[in-house]
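Engineer: Please find the structures below.
Throughout, read-outs are computed from the coordinates displayed, never taken from laboratory work. Treat the numbers as computed from the prediction; the structure is a model and nothing was measured. Cβ atoms are built from the backbone, for glycine too; each structure is taken alone.
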Structure 1
Amino acid sequence: MVEAGIARDAKLGAPLECLHVALIDTTGSPVAHTVTDSSGRFQLEAPREGVYRVQFQIYHWEPLVGPPDTLIEGSFKQRSYPLSFVNMLVQDSAWERPPNGIASRENREKYRNLETFLRRGESDSTWRSRRAVITDLGLRYPEQQRRRNAAGSVLARFIVDTTGLARPQSWQSLVVTHPDFESAVKGSMPKARWTPAKLAGRPVCELTMDFTRFFRDYDTYRIVLETR
């Protein structure tokens, strides 16, 4: 009783490697997990006969769900899934790196509450998404844009590998308001660290989408990692 397929970027047609895929039952509960291979392919086995759907997940973004399938003994369902992740689950709760590098107690509490909400249902025995290790990334507001009082943002996609590092060459810009902001975010990636995702207790790679905002708040220029 198998659900299989290929996950692709709906716009570019490229395969989505290391994408977290879950098999969910009629209650919306996951019964199996995996990540896609380098060709975007995946395969999930149902534990018993029933109606199931395939759910694609990128941490902090609204999951995408395929059509329902009734699986019986010997079933093998396979599709190509064009995917486009567009909605953040919690847009007004972000980790903000203040100018002095010290986050307020209120900000830390907000971040912890967000983590608790997003990680509900995760388990060491099933699936646990990557977790950012908050350190000084060397991420700075681009000087030329600061002089212009310009705000901007960067939406990027990349893979966090099994060692907790951003995989070289996996970075892909999806939306960029100015190249200076893109360079600032991309340049900070070698210093970024994560606790890697785990599938049944084993470290695995995970596809990540990162949204970073640059803006002026009165006399302070701020950088907010919305989805880190």
Structure 2
Amino acid sequence: MSLNGPRLAPASGGRAKQLVVFLHGYGADGNDLIGLGRHWAGLLPDAAFVSPHAPEPCAMNPFGGRQWFALTFRDPSERWRGVQKAGPVLNAFLDAELAAHGLGDDALALVGFSQGTMMALHVGLRRARPPAGIVGYSGMLAGVEHLPGQISARPPVLLIHGDADEVIPVEAMVQARQSLAALEVPVEWHVRPGLGHGIDPEGLEMGGRFLRNAFAVAGERA
């Protein structure tokens, strides 16, 4: 199974020096997040953006909605099985996109929303080489009990969550932050007051600045 979705070329007009991959939430598709790349083009003029459609049709949104895996918040074991199933498909996509641009993982960033954040954290922390950074909006860390024995990469992570999130409570972000910090993953976090399950302008600006800095640091190490 292969993934595809909308893309944006670097605003500079030149060859891509970085790759930002957006991972959408449950019931949406790649079109839901690709617009973030237009907001970040000024901060990341040399970055290519791609927002793949998740591999499965979404039963709860039959009109083109997609899912990385069947949604359940009540059974953590289902989330764990879901990220495990979708992980290899996403990893294959990332490898192919990086190869197409002639880039390494140090030029890769993952940006997830909700279920997409679960995928970004699951895959990004298990890559053979760490990506430049991970930004997770309104999500959670699936299978936290499995991570200590599987983590192979410790990229910088930014977690942003609204304190009025009615879908995934902000406590999920707090738990993810604590678990990542315990594994020596450099993690920043921000709680957005009054924000529900979404991304606000301030969170969008934070994410763009974080990625700009993460790419700069990764570039110095490369």
Structure 3
Amino acid sequence: MHFSDDRRDPHVRGFLHSPASATNHALILTHGAGGNCNAPLLVALADTFCVHGYAVLRCDLPFRQERKTGPPFPGNAERDRAGLRNAVVAMRERFDGKIFLGGISYGGRQSTMLCAAEPQLVAGLLLLSYPLHTPGKPDQLRTQHLPNLRNPCLFVQGTRDPFGSIEEVQKALSLIPAKHSLLSVEGVGHDLGFKGKKAPPELPFRIFSAFQQVMSAAPGS
């Protein structure tokens, strides 16, 4: 169902998946710099988590609400993080279980930056194809905030991702003091195989299972 909350600025817009049998936990997922909340991977994950009792909000970041195409402008990031914060607040008003946050690439990175600054905001993070560096620029790592990340995290990375190899991501994750895990997906790139018709059908459940494992193993779970 369509979801909209215009009481806040930035607004919260997207699609809410409501489970038939609810755990009262909720997951907020957002997209990468070139996509929107209808990305096939987000839809597949939302359906999978929903089947297992999670309410899932697929939301468009503020920059995508303002422009249907194109990447975010350099000054958009803080406003995009504010939009994610508002999405968390909106879901917390509706669900009294744990709230989780995450997304693909740019959306996942903004989620980690938000939670590094506000560690009590959510119970955990799901990061899909984390953009560790721009392709071809492995010396320009986006890791400055990782030592401040206190939320348990699951990272999901393709073995052919030009934004960060498995070895590079593993090294970066050693900076995170919180419980974390890396799920590597063999033979796929930054889209995790969800571009075109080559989506690995088993991947959403693999991600759900790995997410459950790392979250249940985190202190205080």
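Engineer: To test your reading of the models, identify which of 1, 2, 3 gives 3.2 for distance in nm of label points 7 Å out along Cα→Cβ at positions 69 and 157 when calculated. Before the final figure, lay out each step's value.
Structural biologist: Working: 1: 2.2; 2: 1.6; 3: 3.2.
It was calculated from structure 3.
Engineer: Out of 1, 2, 3, choose the structure whose coordinates give distance in nm of label points 7 Å out along Cα→Cβ at positions 29 and 77 equal to 3.4 when calculated. Before the final figure, lay out each step's value.
Structural biologist: Details: 1: 1.9; 2: 3.4; 3: 2.5.
That value comes from structure 2.
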